[in-house]
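The structures come next, written out as structure tokens.
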Structure I
Amino acid sequence: MAVYTDVSDEELDVFIASYDIGALTSFKGIAEGVENSNYLVHAEAGPFILTLYEKRVRPEDLPYFLGLMEHLAAHGISCPLPVRDREGRILRELAGRPAVLISFLEGLWVRRPGIAHCAGLGAGLAQFHLAGLDFDMQRANDLSLPGWRELFDEVRDSADGAIPGLKDEIAGELDYLGANWASGLPEGVIHADLFPDNVFFLDDKLSGLIDFYFACNDMLAYDVAVCLNAWCFEPDASFNITKARAMLQAYERVRPLTHAELDALPLLARGAALRFLLTRTYDLLNTDANALVKTKDPNEYLRKLRFHQSVTSYRDYGIGEH
């Protein structure tokens, strides 16, 4: 979450008045995240999240994201729900941006996940994957191999200014993944961005998933690989195999991974690490210095990529023979 677009008090008053949630009592910008402008809005009916969609989000994708949230909630997944105004509309416009008011989800995200959190995430991810299997809308993953190449083209000439030698390292990894990328694995709806700040807990129990604006249809095991990267490394970049084992075992108790998915896991983890290395590099080089947003260090994902390059088997992630 972040704030790129300012909303005036007068604009917001008019916007909120079109909903059956009472009068606006307060609002404030939320600085976390990198994609959209988000505000915590308090009305007489309680708290809500107001999201204004920025340029990276295509308006034609919004029905997929919003429909997915409604679908998941109907299938027992705890997630925010879009709020309809008095005319039954979900998608609106505010301050020149597409905008949605979303229900507030109770819980807190964990700054440093423990083993129990990783296990809860694993089970929650598998439940999400199963719930999405009969979602009837489709959206391609814009941030898979073709998208990575496009991002690299954007940062190629300035990448070494972010990290010395980065250009050649990314180029070599793209060549490798292009020649070896997985195919034929089970597919469905994936979250594609399930970092700790998109997972809420109450008393160490998972209370919900948020921020579905990278969701798409792709290999389910790729989503697992994203979470290995996001949840199973320590601040010093060391891989925590105990956390990985807890996450993967909890996932498999709900949705067992196939032999092919397991064999592909190191490759998928490399791809996921490269994806976030590229987007973090792009954001570092292109984010407006005046935006209320914290850019994230691409070095973190370069270190993770190098770790996955050294992995020879899925067993290195803490799970054994199947």
Structure II
Amino acid sequence: MKTSVAMCTYNGEKYIKEQLESILNQTFSIDEIVICDDGSKDKTIEIITQIQIENPNKIFLHKNKENLGSTKNFEKAITICSGNYIFLSDQDDIWKETKVEKIIKYFLENPSTEAVFTNGDLIDETNQKINIHTLWDSVFFLENQLEKPISLLKLISSKRNMVTGATLCIKNETKELILPFPDIKKYYHDEWIAIIIASRKKLNYITEELISYRIHSGQQIGGKSSTTNKTIQKHLKISNYILGNTVPKSYQDFDQLSKSYFRNYLKFKNISDNIKNGCSVNFKKIANTNLELFKKCNDSLKKANPIFYFFRNLIDKIRGKRQLN
């Protein structure tokens, strides 16, 4: 069995050394670290090269001739990886020393699983833990408060993605399922992997916080540290409605739920319109399902309060929001 890390770097001099050290110091050894650098102009390459010298035949650095962007750069890194298990890695986090060991153990105990993601704690630029919330709280995956089993596909399809690529590990054989990544604005590799594997019912998770996910001013995308308990509870209600655990009753409930369905209708319609090659996931069907659910919510809104519904639609029309034509 061989383990790989697919890491993407870009101007990561501030944190790359600590991240690489955390990967190299795992209780279960990584066999290869494939790094694709997207044109760093700082000392990132110099730092990586020094660590390469200290760890011969372990780190393989590929310098992109042109900037690919994070999604296509991860596609390149994953393609190059030769391990049976491929761990995705950002340049600025810190892995807990048992991360690889625990994820490999999970795969071995659950052989049908094709991809695993985990929780993480949140740290700032100085490695200080930010607050009581976790990475999953910041992306509103409130696993510990939801009925089990959880339909990950329903949440990804009608609410939002909860899989953070920095915590993700995939089996090598999933490459033929997930690659190439589509080049769609604001649609990233981790969500693409998540919905492809979730549609096969082979996406699973570990609840432990196996990385320290860094929140800082220089990151391109990622979680947020400012999540409030009030916001978390709002998202918990929406998740329960989508999963069918509870039934929306108030005007406000239907309003929040309709916005989620419409947002996902637009997103998956856009994906469906932009995918040229065949795909195992019917994104058009997902878009249409969200559209029908949005219409049903609108009917419920109208029944709950016709006057509020009238003015809501009028304001939406003026602002150009949630318009089907």
Structure III
Amino acid sequence: MIRAGVVGATGYAGAELVRLLSGHPGAELTAISSVSFEGKPLSEVYPAYCHLCDMVCGTQSEVVEKSDVVFAALPHGLSQELAAECYANGKVFIDLGADFRLENETEYKEWYGGSYVHPDLHALAVYGLPELFREKIRGKKIIANPGCYTTAVPLALAPALRNGLIQKEGIIADCKSGVTGAGRSPGQKTHYPELNESMSAYKVACHRHTPEMEQSLSRVADAPVKLTFVPHLLPVNRGILATCYAKLTDGATMEQIRKAYHDAYDSEYFIRLLPQGREADIKNVRCSNFCDISLHIDSRTDTFIAISAIDNMVKGAAGQAIQNMNLAFGIEETAGLKLFPPAF
């Protein structure tokens, strides 16, 4: 059994990791930590876990000591020293934060205001979006786990870009997120009277996930790709709906596009390409590691529209992290993740 530990287990992504790891056939949850709730059982923080996970939150060092793989569910800026400790002790380190996602330190400084404390570790780190970069992830020790928008948008656009069916300029990603994406710490925009019966845009054209999405899309297209990204907050707990717009290249048809997507994704367990005429819906992926994608063309304007739906806490965080763990340890990639979405 793989011994798994979670640093930051009382945040939403950390708690979701605990839930999923508890049902993993090849992994055992051996230690958890939390600065805010050290010394308290997780079931006291999340009563839903009563008698299911009464593990006491310990220290970060205890997690490293007791684990073969350490998941860091921490805000950006807090993972680099932990990664160094894990690497020195031969542990696999999977970072759900942003510290290892960007390849360019200049971009990291610009968007996150930090620097690379251990450049040698950044050189070893791989970006963990399995459906696009699987072979780079296998057997690696430091894995940067993509977040929610940075999973939903590249998966929606990658086959069309890779096959030259859409233009690289003028791409728009119009995305909506459930409120868990904002984290567990309360704020005015996530206060119930502000959020209920509302939907609003935020961080318009300046969200930190922008360069990360452009990095993945540029890698797929083998050329620079820029996009306009506008996120919105939905009054729901879970889900990301990414509606992506791009201009078709001359002569591109829906038949060619659907073939490109089938070729790319038919063998991918966690990607469901929807039949023509259906639209991706966050309800149909809730609590699962699936990404649903629907494809559309506005023939009046020669615009391609790809819509993807994921659960931001699973495929957009904890589920994808476990998918990366499975790849790192060479076990079945779907292990512990074959969860049906609730039907209603």
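Every read-out reported here was derived from the displayed coordinates using simple, explicitly stated rules and does not represent laboratory data. Note that the structure is predicted; figures quoted are calculated from it, not measured. Cβ atoms are built from the backbone, for glycine too; each structure is taken alone.
State the single structure among I, II, III that was used to calculate mean count of other Cβ atoms within 10 Å over residues 6-13, giving 24.2. Of the options listed, only II reproduces it. A value of 4.6 was computed for distance in nm of label points 7 Å out along Cα→Cβ at positions 62 and 310; which of I, II, III is the source structure? This value belongs to structure I.
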